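Structures incoming, each one as structure tokens.
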Structure P
Amino acid sequence: MTPAESPFEEQPNVRDEAPQYVLPLVVRIEKAEPPARTDALETAARAVLVMLADERSLGEGEWARAVRDWQDARIRKVVRRARGAEWRKASALPGITVTGKSAEVRVFPPVPLDGWPKELLKLQVSGTDLDDPAEPPAADPLAPVLWLNPELDMSAGKTMAQAGHGAQLAWWELTDAERTAWREADFALSVRVAPRERWTALTSSGLPVVRDAGFTEIAPGSCTVVADHPALRARLRPRLG
């Protein structure tokens, strides 16, 4: 993908000429038992991958046209939150619910920017924040890791969308065999804040980097996520050292 074709570049480009779609994700946040932040981030990233790999998103599947149109544009993602009756109504719409250790995220086929289903449109998008009850364990070095920029302060909802972007960029660069292996591993991955001393090296390593278009919360062009997949890392090993 050339810079001019980047789905995140803040400057106008060819992707802006296509009809704009958004991938809706809804995280379940019950007052009594909210999910852990890191688990929600990882579950959202996995949900994006599950949507991309689902047979309904491929070929002549019922979601395939919407997924193609979305990927031809800026691959925007919006995370909203729901609980109780709101969650039950959202769950009745066509989509896929992905569960983590404590998190539930439902991903829906892409919709036009101005064409959200009413059940999702009224859900809150701002102010979604979560905490980890304990420090997350070290990431599995043999599994994909989505490294977050240690200098940025983003809400949980914003970070979930960014993690989804990172997972999608990694997916695009994998071979069919590598995608199959990841799918068979249930899209295992970790989301972690990068060590400050490693961030510059990660962003210049050749691994996929999410540079946000700056629509919400952070400045245009901010590097938010580096997608560190073992298969991609292996190709870059001489550079990474």
Structure Q
Amino acid sequence: MTASSENCAESNSSLARLAPVEAVLFDIDGTICDSDPLHYYAYRELLQEIGFNGGNPITEEFFIETIAGKHNDDTALALFPGDLQRGLKFVDDKEAMFRKLAAQQLKPLNGLYKVTKWVEERGLKRAAVTNAPRENAELMISILGLTDFFQAVIIGSECEHAKPYPDPYLKGLEAVKASKDHTLVFEDSVSGIKAGVAAGMPVVGLATRNPEQLLWEAKPTMVIKDYDEPKLWAALEELEKAGALRQ
């Protein structure tokens, strides 16, 4: 057996322990849509305008390490240490720019509607769990046509602690009245994967923009590029078989 097939077999058995699956929780940015390039563009342009980093554009590596997946309060402090109010004002301006870009350019991740159809056909509970501001979250969900799909939208800043703490995912479970022992999480960032794992659930990591090796450090059950990847569907088929045997 090759290393890749061993990983696939391990992933299948890890998801199968959820059987019968009850709920699926999705992050938003980078998980249901490839929004990071829009966030990166907005941050790069606005930071350059104010002379951040000596007026040099921030790199994609800097964006991934310092900004991607983090709560806006943490980003504000990282960019403007010692001046939180200035940082929060800047982040608010950046979010307004992002929303304009998203309205024109936001696209679903490959295979997204295949997996949402799978969830709907099985009558599974579902929630969106995000560190994004509510205005951003609801806009992205609406653009993607998923307003009626999600039964709850959980916002990190509306919890006691945002991701990477487990609070948003625990609140998501509570909102849809699901057990962590029968719930699957889809996430694309290190902080999000850490939050799902800390909440006691298996997490499927999406290497949308973040390096796969970086995601593995957060201990997801498996990592995929998008929802079209065969190993995801092999794992879901194994999960269904296990559920049928246990019912």
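Nothing in this text is a laboratory measurement; each read-out follows from the coordinates by a stated rule. Quick caveat, the model's predicted, so the values are computed rather than measured. Cβ atoms are built from the backbone, for glycine too; each structure is taken alone.
Here are the numbers for this structure:
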| quantity | calculated |
| --- | --- |
| Entry that produces 36, 18, 16 once Cα extents along the principal axes in Å, for residues 145-192 alone is calculated, selected from P, Q | P |
| Computed -10000 for helix-only ellipticity at 222 nm (-39500 (n - 2.57) for each DSSP H run of 4 or more, over all residues; to 500) - originating structure among P, Q | P |
| If distance in nm of label points 7 Å out along Cα→Cβ at positions 121 and 161 is computed and equals 4.0, the structure in P, Q | Q |
| Computed 25 for relative contact order in percent (Cα under 8 Å, 6 or more apart) - originating structure among P, Q | P |
| Structure (P, Q) behind the derived value 3.1 of distance in nm of label points 7 Å out along Cα→Cβ at positions 105 and 233 | Q |
